[in-house]
Structure P
Amino acid sequence: MQAIVETGGKQFRVASGDTLRIPTIEGEVGAEVTLGRVLAVFPGEGADALTGEGLGSASVKATIAGNDRGKKILVFKFKRKKQYKRTIGHRQNYTEVKIGDIAV
């Protein structure tokens, strides 16, 4: 069974047992959380996807596996002929979660 969930302003396709990185959420390592809005559920092969009102009270449970920061990206600002150059770095925070139960 697979589902599409929205959390942190982004959409993710998840299945039971998956591990994925999502934007930071509150909670300690090992805590069980319910991910945001469930947009669609795919029950299995040959079955139609459930969307909209067909979802009812669908939910996706996950366990927090860790919190960390992503790779550094460099942002370079430049204006030609003006001797203006600025380089700054950015590291995005994320939470790694292990998907548990997808309930319809």
Structure Q
Amino acid sequence: MRPPRLTDDEVRDWLVTHPSWRLAEGHLVADWHLPSHREAAQLVVDQVPIADRLDHHAVVTLVYRDVRVELWTHDRDGLTELDLAYADALDELTGRSGA
């Protein structure tokens, strides 16, 4: 069973401790600007095990050296604990500090 949708307060509280993420049209969004296209493409590859482990998949966009990740739970039409767990794991993978 998929987790329930988070409240606006829960999302706001999480965002306070995760400054690299922002809310855009109900999605969690983060951007990375990498030194090279190869490193940006590697980030796209490296995040796949996170998606597989959580059985939750982001919209990941690669444009040259830039990677954007958008998270939301489609079947809940909003954010759930799956999105926060994915974002936390991605921050850990990339060395960004979170909670």
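All of the numbers you see were taken from the coordinates with simple rules; none came from a lab. Please read these numbers as outputs of a predicted model, since none were measured by experiment. Cβ atoms are built from the backbone, for glycine too; each structure is taken alone.
Out of P, Q, which has the highest value for mean count of other Cβ atoms within 10 Å over residues 31-38? Walk me through the numbers on the way to the answer.
Working: P: 16.1; Q: 12.0.
Largest value of mean count of other Cβ atoms within 10 Å over residues 31-38: P.
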One of P, Q was used to calculate FRET efficiency 1/(1 + (r/R0)^6) of positions 63 and 87 (r between Cβ atoms, R0 = 30 Å, to 0.05), giving 0.90; which? Q
Quick one: volume of the Cα convex hull per residue in Å³ came out at 89 when computed from one of P, Q, so which one is it? Q
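Given 2.8 as the derived value for distance in nm of label points 7 Å out along Cα→Cβ at positions 23 and 55, which of the supplied structures P, Q does it correspond to?
Numbers: P: 1.7; Q: 2.8.
It traces back to Q.
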A value of -0.46 was derived for log10 I(q)/I(0) by the Debye sum over Cα atoms at q = 0.15 Å⁻¹, for residues 15-70 alone; which structure in P, Q was it taken from? Q
For distance in nm of label points 7 Å out along Cα→Cβ at positions 7 and 47, structure among P, Q ranking highest is Q
Test item: helix-only ellipticity at 222 nm (-39500 (n - 2.57) for each DSSP H run of 4 or more, over all residues; to 500) calculated as 0, pick one of P, Q: P
